[in-house]
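Below you'll find the structures, each written out as structure tokens.
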Structure I
Amino acid sequence: MKSNINLRVVILYVFVCIIAFVIVSRILIVQRLDNNISSVNIPKFFEIEASRGNIFSDDGSLLAISMPLYNVFLDLSVIDDNLFNQEISDLSMHLSILFKDKTPDEYEKYLRDSRIKKNNKYVKLRRKVTHNELSSLRSFPILKLGQNKGGLIPEERPNRENPFGILAKRTIGLLRESNPIGLERAYNKTLSGIDGLQLKQRIGKNFWRNEDSQFNSLPQSGNDIVTTINVDMQDVAEGALMNALMHHDADWGTVVLMEVASGHVKAIANLKNNEGVFDEYYNHAIAEHSEPGSTFKLASVIAGLEDGFYTLLDSVDTEDGTHKFYDKIMRDSRKGGYGKITIGEAFVKSSNVGISKIIDKHYKEKPKYFIDRIYKMGLCTPLDLELPYPNNLLVKRPGREGWSGVTLPWMSIGYSLRLSPIHMLTFYNAIANEGVMVKPLFTSQILKDGKLISSNNTEIINPAICSKSSIKAIIPYLIDVVDMGTAKKIKNNRYKIAGKTGTSLVGYGQKREDEIKRYRASFVGFFPAQKPKYSCIVVVYNPKENGFYGSDVAAPVFKEISDKIFASDMSIHQSIKTKERIDKLPILSQGTTEDAIQILDRVLVDYEPTDSKWMVPSNSDSQITLSTRNIENDFKKRLMPNLYGMNLMDAVFLLENAGLDVVISGQGHVVSQSIKKGEMISNNQKINLIASL
């Protein structure tokens, strides 16, 4: 009896221990394991990314905009076996047609192989998928069933688009997580906006429900910035520079076009030539610091004028084109030299011997005076631009490392110092601006929802880099450089250009293992010279064909840019001084009615207008008739119109808007087109246009 009671006690004890063990184990599981599982169901805040602001040109054209892109993955584990086998071939065909990167068989093999792997819940399909491509994917076989049954997993990624391609690409900048560049970096905080917060509750795998919270906040989109860049001028600058790089087989080139009074940079091109393929990898205009060569002679000549050492009518002997300074020989590009000429002529002819002799003569015993004068003119002071770039300016100083007896004469002609192209342009721009040096500006306004937040006003760096008398004395010689000097090839009869050529030997004075010489050709100046509105600098590095002098390589680029701007900017044309009608009717080119009416109203000519956007002019004895030209109707019908006689820029505009690939030859008005009038046209079809003045 007693043994039975003891047995029952033992059994009860064991049972209680088992129950206790189960309870304790369950508690541990709940605390340690279930805690991890349930924690994902706890509501948490998600960041809602703010929309990044846009970057506009001066006329409101979009230069940079945020456009969604997606990385697309597949969860192949959720797709039914029968569905997969029945529709995989059809899906592969659709993918091949959409992306054009694999054949249907290759897509099918990739998907089948991925499906049998262990990690088949996150299979990469394609990166950088556009919104339109994603919409197509959502209609494809299998994928149209959604994420839970079709396995389609799109993940949005940040993306920034430049609608105009490489147009001012380096200056506009790139939005990179590690190291953004250009205006995207300079105005990153302004463009970024403020991210929002949203409380969410997990209700299932990859499903979250929005919850109310006092801490929820909507994202605030970033501000927009308006740049000073003019799309048309930028296009002209890049086109002219690209043609020069191809013609001379040069490594790279840069162009900066600036408004004289405001400092607004209207165009900035930085093109690298990679065997005929062009892109903007580096902002040479701002970050490239090198020896400017003869363009620096303007500063040298003005220094002596300011210090009262000479006038431009004083003479200097260029001897036989050579002069020895200590152990180094200075040479002119013209063999035999120019003999005895005035200092002004030495500048116009760009005589190295002439300029270096007058500077060495007057500053040899006191070189610090020359350097101080250069500093006063702002050539040695960092510009503190909006775009963040390191300051690598170098102007040697007497008594310090690197200074010798030959430094001064060589510095006077643009060696033994390093300046950026935009620094040199800022100096010439000050000469055009009657001595007032203004800082180059790349942005003019900041907008919020189309409303003005702030303006970037013109900033004066130096109110007077030199006396107005020196400027008045030197400008005629800058004009003579173009009219009769080293840049006489770009002279024209419609308006005056003032400027200076430069040709510097890269690494001058350094020992080289090879005998290959590399040159830096440049031209910097302003126009119209009588009342300057624009200044411009052109630099081309290492031209290997068809010449290497600044007059042959860089000056023609300047002229092409200034010619096209002069033709399009009516504000720089001299106003008509009389209201009398002209005796002879003008000859108009075919183009827009608006442009024709503007010209005819200006010269007080009778004309019969048309309501259409495009017109064909015809002259009678007493008036001009503007007849309707239904070019746009032809394009709507996908028929090629007759473009003969039309201004080349208008023709290219129409053809590119119609989706054609235009190849042009010449300039002026269209005289030949490879696709004849009335022929059917298609997108991306190539057409050759030949133009003539």
Structure II
Amino acid sequence: MTTPPTFPGVLFGAAYYAEYQQTTDLATDLDLMQQAGFTVIRVGESVWSTWEPRDGEFELDWLQPVLDGAHERGIAVILGTPTYAIPPWLQVKHPEIAAEEPTGSPVPWGARQEMDQGSPVYRRYAERVIRKMVERYAAHPAVIGYQVDNEPGEHLPHNEHVFEGFREWLQDRYRTVDALNEAWGLVYWSHRLSEWTDLWRPDGNTVPSYDLDWRRYQATLATDLITWQAAIVREYARDDQFVTTCISYAQRQIDDADLAAELDINAGNNYYLMQEGLTHGLEVGGSKSWWSTGVDTLYQWSDRAYATKQAPYLVTETNAQAVGASNDNYPPFRGQMKQAALAMVARGARAIEYWHWHSLHFGTETYWMGVLPHSQRPGRIYREVQALGETLRKVGPYVDGLEPDAEVLVVSSAESRWAFEFTPPLSLPDDGPDTKAYEYIFRATYRGLFEAGAQVRVRSDRQVLELEPAELARRHPVLVAPALYIADDALLAHLRAYAEAGGHLVLGTRTGYADRIARARQEVAPPRLADAAGVWYDEFSNLREPLAVSAPDGSPLRVGAGAAGIRWVDALQVEDAEVLAEFAPSELEAGAAVTSRRFASGRLTVIATVPNPELARAIGAWLVPDTAGRRWQAPPQVSVTTGTGARGSLTFVSNWSGEPAAVVAPADVLDPETGERYPAGAQIPLEARGAAVLVDADRSAE
């Protein structure tokens, strides 16, 4: 497929595993799906031992009734390859395919992704099962696409051939041992290599540059696995079938933009804490690796999924009810399923698929609840899903070709995240290293923008380089670079040229501090940009307690009570910049918290701390004063996001609270779900946890 696939409206459905059910009533299941407005199901990706119960003995016909029944009801199918879940007979016959993490310690069997994904033995068996199942069903009219593997990248394998491959990768990258010694600074602690064979294994490594290159190499392994599987599938796939995988963005091994580069469309799995976790103004802790907490993180995930290919994406898994272990039971409040689905659609989702259709009665994910509860009787969740299906049917024609709006660009960096996992700048309360420091700083930035009403586009550092500075400034008048720790000279020069061309460049903490080899730069910070910013620093500190921030008289930054810098401070030396906010006096002698300076045709702003929510919102409101939320007179608990589809402009409004709210239409709009028309200036009511899609009334009949 040479162009990304397109679908009418939004695909809607769930993962469906008839093979997991103790008693299967296929016809009833599919009838209920049809009645709920399902247009797609995902099947087959987790059961290698069902496809191939014994070595070389394949059972391929069991899925036929599911595909036939789905097709009869107009439900499309995404077929998954089962390569991430190894059958027991394979690990017994070939224990050598186990991934080692650390070296010499096999990942224990009994979960998933225990294999070394580059093992030739594993690849031989995986290729065989892929070819058998895809060849069997490629011609079936229900199959519209393929998901290769599932949430790749859980482990960082240390196997012998992986280490040897890493050494070869380094030789190709650096050419000589002396060049590697110089780049990594191996004179320190007598780490200089005399031969390539002197390279030590990563298990006990303490060199930041080594670790960053190790992570880069590991990402190539995950990308290779997916690209390899996709190539096999394409040998059988029809021209009208797409190939994707489903990304879990928390996986350690992946660089998502590289991983999805050769796929037809990006797809990912978005889990979030419901109830208070999707309530405006409430702080809920207990975030797990597989779920996020906070309304802003729901949108942040969506914008990141769009960023992977800078294009619409599929949500292959998301909450139906509670998600997680037996002690993680937080099903949605009434209305939250619709809110979450429309939020993802607003930011580019072209499919919403629940994990999963029916709740399991056995296994690790017994309490990862599906659309149907353990009783298998349709209940409240099913009825809300059914209502959502009707909503998507009505709004579907309007979201065709939807491009989400964005007033600000935020730059992401996989390499900076990896570097901060190894040498994080932030500490935990017990003074241990916070290996999630990158995510923390990035979220603080995104949250402030989101809660100020700004709509965000995310681009990776490499994607930023794909646009010429003047074009970047035209498309994105405001660009924020938080925690962009790993940045080479070319990237910093590009950002400088962006500001010169008229863009507003905003630098967050640690941005540019290290070069591409994770070495601290031998210059004052922000490197290559200090003169343009009119400020510099070479002293910084962790903060054990928040440091209050206020705005001096005349500042355009409206900093309210409670604003503070948290966890980190850069001691800015101001030479030629306006101080927009300043820290309360302290023995740290840190003065300016936020500075800004005109530079050429643009502007350069520096944020010298991790902003708490109050400060982050103030910064966001100053950076983007004209937002959709202001135009719709939305109260703080109501999000307003906009975009343009085939039939004109769309506005998504959602009330993230348990109390009614309202917005005011700035123009004549139509609610295609209810048929209600609202003239400009009319109040549009939103019930508690209510959400709606509103379209241009003048073009609604097109």
Structure III
Amino acid sequence: MRYHTLISFLALNLFVFVTNAQNKDSLLCSNWFNSNLSNIDSNGFEFKKTYSVSPSIWAVDSFPENVVFNAQLSYINSQDTSQSYSIRIGKGGQLYSFRGIFGESVPPQWRPINWVQPSYGGGTSYAPWVDEVWQMVAVDGALNNTPDSSYFIHQAGVYLKTPSQNKPFYSPLIASYYDSTNMSFTTVNWGQQAHTEDLLNINHKSHLLYYTTYTNKGAGIIQVDNMIYNFGNDNISFLNMPWGGVRNSNLDHFFISTPTNNYNLTTGLYGQTPVVQTVNTGGWVAWSSDSTGNSPALAMAHPKTTNTNNNVFRYGDAGNLSATWNNRDYHVFEMIRFPSNGQLGFGRSMSFRYFYVLGANVDSCKNSIVNYDLINNCLDTAYTPMKYDVDSIYYLFESNNQLISATPNNYQLGEQFKTKPYLNSYPVFILRSADSIDYISSDPYYLSQMAYDGETTGLKLLGFRDSPTSMMITYDTVCSGIEYLFPDGTQIALYSDTSYVVYDLSINGEDSLTYNNIRVVNIDNSVYNSGDTLYTDFTVADAFQWLDCDNEYEPIQGATNATYLPVISGIYALELTENGCVDTSACLTVMMTNIIENTFTTDFNIYPNPTDGVFFVEFNSSIENVRLKIMDASGMLLESKKHKNVDFIKYKLNQPAGIYWIELTDGKDQRTLLRLIKQ
């Protein structure tokens, strides 16, 4: 089935005509669910995208921190420094650094040498800020058959567990937006199957999009909004929302709230501690360096109930931290949801909200959680909107040297996309290859089956559509009024720049679009005269040719500029050529005036004009003194001669054919300037 969209633009240049453009990043990164928690304090907040050296110490010895850095949000509370913080967001949308008055809280990323296989391209840095960070992780339990087919889709990125992987690969950032009004930063990432060594033997892919918004609320409160959208066939059955943890060296003690908002100190090794039902808690946990909680603390307020089958968390030290070999310095915290069959299958999404809270001690964190009603402001929902509940965005597409730009506009011109995933929708991306060629496709694996192999060097989100979509962009130029034949057989006379989109719905349900950009050449064939000079304002034409209308439009030799000074009176037209298109003006009559200026009181005549070289000046009475000057068309003096007591002068012009100026003066106030044409 084929159908088309015709978009005609009045602007002279199709690809420049964009005003009041929609804010693409804002639309692509907006949340479905607004928080009822108002901003408490906006003073002391700063957002920056420029990397600066951090005081935190990392065990990632192969790569500097700037390889992961994307953005930093910081807040300084001058009244209560225990509520101040600085968080750093990685390229995968992960929170990889969280500093408070207690120091750095994210684990140092240490790995023992005996965990490293010879095939690991990253050595002991095979997990550079992609594991022990705050992030989302999704699992399809039916496909997670360890040890050789591990199915873990990380928000952060992949492990460096194959020989060719010698640099980090973070889940591609396909959209991001900083909202200065709300003090929030949003990332949208294409999540990655983390276990790259298994991908060599199995065909696990990822079709998950991870949305994360970090919002400063003030008073030491950070709101985190997460959303997952599945545009693949896998059925997600296990979610970490989030996975993360803290450094024991700075936040050694873990506290779990009770339904009455008391709290209990808990200890143990991860994997050996009990699984906690969140519904049996007060909805928050906290970490502090004091066993009674009476030191600067970091807390998390989270949903107590869930729309999935269950909501639990696991916790504990990552092994015996007192062992001499163990420098992981890691207390694990893992919030888990269990979606039911199909709840997070194709075309479905889930959204969550939790809060980080900082304070002088655990009681201070608890008071903020209770006073600001953070638990009731948390979110856990499996809602996926319908298509018409989602905003639209329209793009005009341009390809320059095989690089594609998509410019949004507010006039509903161009190709329509939805700004956020809706029920059963497909994302559409612009992909850039290693040889700098852009493609448009719904398949993030369009260029390579291994996302991290370097074949795809860029991936940007355009929006969402009903069907998987690929697009080609073509160009052509036609003359105004000419009927143009499009690939689908449609033939239309075009008078302005036009985009014509041809859709080919293939058997497998994929929309294959051809976006035809047609530049229509419109020539302004208006001709004007100023005195005896003819001219056109359409000076951008490729070629000009003046024509003699009295002589069957014969081209005038040498008259090939935008202006023309005729030799004799006549009727003239201009033929203009632009980009292969030719148009001719209407004929314009010119009555030549050879005498340009005259203050002589004595009548005179100059003849013949035009002349073959010899001409005569005849006065009706004798002139005592008269000087005759001859100048070329540019005004340069060629000859000058003085005559006394004459009423007749014969002169021979020894110059090439052309237009000359003759000046007569009497040495007093009388002057004549006239044009003489030598044939």
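Bear in mind that the values in this text are calculations on the coordinates, not laboratory data. Nothing here was measured: the structure is a model prediction, and the numbers come from that model. Cβ atoms are built from the backbone, for glycine too; each structure is taken alone.
Each of I, II, III could give mean count of other Cβ atoms within 10 Å over residues 53-60, but the derived value 11.8 comes from II. To test your reading of the models, identify which of I, II, III gives 4.4 for distance in nm of label points 7 Å out along Cα→Cβ at positions 101 and 197 when calculated. Value 4.4 for distance in nm of label points 7 Å out along Cα→Cβ at positions 101 and 197 corresponds to III out of I, II, III. Which one of I, II, III has log10 I(q)/I(0) by the Debye sum over Cα atoms at q = 0.06, 0.07, 0.08 Å⁻¹, as calculated from the coordinates, equal to -0.52, -0.61, -0.70? The read-out was computed on structure III. Here distance in nm of label points 7 Å out along Cα→Cβ at positions 149 and 517 has been calculated and equals 7.8, so which of I, II, III was it run on? Here the read-out was taken from I.
Matching task: 1.70 is the computed value of Cα Rg over 2.2 N^0.38 Å, for residues 77-348 alone. Pick the structure from I, II, III. Source structure: I.
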